[in-house]
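Input: structures, listed below.
Every number here is computed from the coordinates shown, using simple stated rules; none is lab data. Keep in mind the model is a prediction, meaning the values are calculated, not measured. Cβ atoms are built from the backbone, for glycine too; each structure is taken alone.
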Structure 1
Amino acid sequence: MIIDAHAHIDESKIRGWVDPAERVIKFMDMANIDIAVVSTYRNAPTPEDESPLEYLIQETNKFPDRLIPFVRLNPRYGEATMRTLVHAVENMGYKGVKLHPASYNLYPGGQATVDLFRKAAEYDIPVLVHCADEIMCLPLQFAETLEQSPDTKVILAHMGGFFHKEDAIKVCKRFPNIYMDTCEFPFVDGIKRAVEELGPERILFGTDNPIDNPLFEIEKIKEANLGREAEEKIFFKNAAKLLKLEVKGELPW
C-alpha cells in the first residue's frame with residue numbers, strides 16, 4: 001500500500017497542460033501507488049469558462065477508489081472563494097484544500113487566507129500548501145497563518161524547499177497538527193533529519209505526479225534507511241489517518 005499525498009490532474013489548452021486522470025493513473029501503476037491526493041494546476045474561482053472544480057470531479061470519478069480531490073483556491077476573491085470552498089466540500093465531495101500563494105501573489109498571513117484555514121478546520125479537512133523557496137510560500141510565513149488558525153491541519157509541501165527546510169522543521173515543532181510531504185525534496189539527509197526531529201508520524205509521501213518521477217520519489221525515502229515501521233507510516237499510514245481512510249495492506253517491497 002502506498003498513498004501519494006501530492007499529485008495533479010488538469011487540462012488547459014491555453015497553457016499546454018494535458019494531464020488527465022488516465023495519465024496520472026498510468027504513473028501510479030508504474031510505481032505501485034494505490035491512492036493519490038490530486039489537485040488542479042488552476043486556482044478556483046476562475047474567470048475561465050471551464051470550471052476546474054467540475055473538471056477535477058469528473059476525472060476523479062473515473063477512479064473513485066484511487067483519486068482523492070483537493071480544491072485549489074485563490075483567496076483573492078474573498079467571499080467568492082469562500083463560497084467555492086463551501087460548495088466544493090458540501091456538494092461536490094472535495095476532501096481537502098490546496099493553496100499555492102506564489103500563483104496568486106498574496107501573503108499567507110492575510111485575513112483572506114486565514115479565513116480559508118479556519119473554514120477548513122471547521123470541516124476537519126487538511127490544507128496542502130506549496131511551501132518552498134518562492135516568495136509568499138516560506139515556512140515562517142505560514143507560521144503566521146497558523147498562529148491565527150492553530151486548529152487547521154496543514155501539510156507543508158516540499159519540506160520547505162532547498163533553503164528553508166530548517167524553518168519548516170521549526171514550524172512543525174511549534175504546531176503539532178502540521179505535517180510535511182516529501183514531494184520534490186531531493187535530499188535524503190534532509191528527510192532523515194526531519195524524521196529524527198519530528199518523528200515519522202509527521203512526514204507524508206508525495207510525488208507531484210505527473211510533474212516528477214514517482215519512482216525517484218519512492219527510492220529517495222527508501223535510501224534513508226528509516227526502518228520498515230517508519231516507512232509504513234510515511235508511505236501510507238499517516239496519510240490514511242489524516243484523510244480518514246480505512247485501508248489495509250503493506251508496502252510492496
Structure 2
Amino acid sequence: MDETMRMKLKQLRLWWLLENWDTWLARSRKSRSSAVQLLTDIINEEYRCRQQRALAFRLKRARIPEPYVMATYPFAKQPRLDRKKVLGIYDSFDYIEKRRDIVLCGPTSVGKSGLATAYLTRAIERGCRGRFVKFVDLIAELYASIADHTQKKVLRRYARFDCLLIDEMGYIEIEPTQAGLFFTLMQTRHKRRTTIITSNLGFGEWNSLFRNEHLTAALLARLTETSYVFNMIKCRPIRTVLEKDL
C-alpha cells in the first residue's frame with residue numbers, strides 16, 4: 001500500500017481495512033468471488049470491528065469495577081430470588097425500553113452488585129451509555145459541586161446516562177443538602193432514563209439515611225411507581241462463587 005492510500009484510509013478512519021489491506025488484497029487475487037461480494041465482506045468486517053471498538057469504549061467509560069454477567073450469576077445461592085422474573089426483565093430489555101428502574105435490597109454479600117452490573121452491562125452491549133458509581137462517591141461529587149457552583153453541570157451529566165447504576169446506597173450518613181441533590185437527580189431521571197440501585201437498607205429504613213420523611217416518601221413513590229424491586233436474603237457469601245467474564 002502506498003502512503004497516499006494509507007493517508008486516505010486514516011482520514012476515513014477505516015482502521016480495520018488499514019491493518020488488513022495486504023491480507024484482503026491477497027485474498028482477492030485468489031478468490032473467485034465477485035467484486036460486489038468482496039466489497040460486502042470488507043464492509044461487514046469493518047462494521048463489526050467498529051462496533052467492537054465502540055462497545056469497548058462504552059464499557060471503559062462506564063467504570064465498571066468487576067465485569068459480572070448474567071450467564072454466570074449463581075442463582076442457586078439465592079433460592080428465594082425469582083429467577084424467571086430476573087431473566088425475563090433481562091431478556092426483554094424493557095427496563096431500558098420502558099425506562100423502568102431496578103432496586104435490589106439486601107444485606108452485604110448476597111449478590112446485589114453482581115446482578116445490578118449484569119443489567120448495566122446488558123444495556124451497554126445494546127448500545128446504551130451507562131455508568132457505575134458508588135453511592136458514597138456520587139454523594140461526594142454532588143456535594144463538592146456546591147463549592148464551585150457546578151451542581152447543574154454535574155446533575156446534567158449523570159442525568160444523561162441511559163442506564164445509571166448507583167451501588168451500595170445506605171452505608172453512610174448524608175446531610176440535608178446532599179439528600180436534596182440526590183433527590184433532584186432521581187427526579188430528573190424519573191421515567192426518562194433507567195436507574196439501578198443496590199442498597200443494604202430496606203425501604204422502611206431509607207428515612208434513617210435521608211433524615212427527611214417528606215423527601216424519602218417522595219423518592220420511594222417515584223421509585224416504586226414503575227420499578228422492579230428485588231429483596232435478597234442473607235446466605236453464604238456469594239462473592240466467592242460469582243464468576244467473572246474475563
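Miscellaneous remarks
- Origin of the value 16.9, where mean count of other Cβ atoms within 10 Å over residues 101-108 was derived from one of 1, 2: 1
- Entry that produces 28 once relative contact order in percent (Cα under 8 Å, 6 or more apart) is calculated, selected from 1, 2: 2
- If distance in nm of label points 7 Å out along Cα→Cβ at positions 69 and 189 is computed and equals 4.4, the structure in 1, 2: 1
- Each of 1, 2 could give Cα extents along the principal axes in Å, but the derived value 47, 39, 32 comes from 1.
- Structures 1, 2 were shown, and distance in nm of label points 7 Å out along Cα→Cβ at positions 45 and 77 at 0.5 was computed from 1.
- At a computed 23.1 (mean count of other Cβ atoms within 10 Å over residues 109-116), which of 1, 2: 2
- Between structures 1, 2, the calculation of distance in nm of label points 7 Å out along Cα→Cβ at positions 157 and 205 yields its largest number for 2.
- Parent structure of the calculated result -11000, given that helix-only ellipticity at 222 nm (-39500 (n - 2.57) for each DSSP H run of 4 or more, over all residues; to 500) is the read-out and 1, 2 the choices: 1
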